[in-house]
1. If you rank structures I, II by relative contact order in percent (Cα under 8 Å, 6 or more apart), which sits at the top with the largest value?
2. For the read-out mean count of other Cβ atoms within 10 Å over residues 22-29, a value of 12.8 was computed from one structure; give its label from I, II.
3. Hey, Cα extents along the principal axes in Å, for residues 6-69 alone derived from one of I, II reads 44, 18, 17; which structure?
4. The value 24.6 for mean count of other Cβ atoms within 10 Å over residues 54-61 was derived from one model only; which of I, II is it?
5. Thinking of I, II, which structure, once helix-only ellipticity at 222 nm (-39500 (n - 2.57) for each DSSP H run of 4 or more, over all residues; to 500) is computed, gives back -24000?
6. Figure out for me which of the structures I, II the number 4.8 belongs to, where distance in nm of label points 7 Å out along Cα→Cβ at positions 30 and 62 was derived from the coordinates.
7. So Rg/Rh (Cα atoms, Kirkwood Rh), computed for just one structure, reads 0.98; which one of I, II is that?
Structure I
Amino acid sequence: MMMKSVWRVTLIYFGIILLIVYLADKNSLNTDELRQYVPFFDKIAHFILMGMAGFLLNLSLACKIIHYRQQRFLWGSVIVGLLVTLEEFSQLYFPARSFDLLDLTADYLGIYLFGQWALLWHGKHLRGVL
């Protein structure tokens, strides 16, 4: 039952992110006021939004780990990382958007750190701590 709930939250969250991307592509997402009052708002938003996407997907996938060239990766983090990379590069084709390597860096950092959090959460949950 718990896994169904996590999947539901994950799907809703990804729907919200798709809505944000759609509005940004249409130049209908006005964050000027937030940017004025919150330093580095854009980078913080990338870090948190993509990090939480990785966190939720990793939990939904029970923190499944894949191995590649003697390295271990969280499958959910890989998926979110690939999607984020594609989305950021797609901005080159939208006049209202602009590719930003720092946005991508904030995305990757969030995905990594929230992925580590998912590992901790998953491990504690399995032992009944959380």
Structure II
Amino acid sequence: MDKYWHSSHAIYLAGYHIVWCPKFRYKVLTPERQKRLKEILEDICSRYGYKIEAVEVMSDHVHLFIHAPATVAPSDIVRTLKSISAVEMFRAFPELKRFYQRCGALWERGYFLSTTGQISEKTVKKYIENQKKKEER
């Protein structure tokens, strides 16, 4: 794939490092749930035309590095990923839905988002890939 994305009137490269947490930052993302969440995120990105460069799901947060069309606002990307993944995770793990039934949400409202313009893609990928090792220590 060409490094740059092309549309009828633009050539662009829009990369985003996104991090978000389960509500109350509880460590509810077990290995089984981590695996399923990765699959869900891959499916969402495929449907919406986003390209996952790196993903790591920790017990209490998610790291994602994606490229997306420049026509999509970063906040819309995050909202899409979080809302659809929450619905799918609740469907896949009913006990998770019961656990969060009082607050009615899987994810915290906030998130971290950074473009890759200030740091290299290589740095972001390496950082995400090392997150699992850091948690296991």
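All of the numbers you see were taken from the coordinates with simple rules; none came from a lab. Small disclaimer: the values here were computed from a predicted structure and weren't measured. Cβ atoms are built from the backbone, for glycine too; each structure is taken alone.
1. Once relative contact order in percent (Cα under 8 Å, 6 or more apart) is worked out for each structure, II has the highest.
2. I
3. It was calculated from structure II.
4. Source structure: I.
5. I
6. I
7. Source structure: II.
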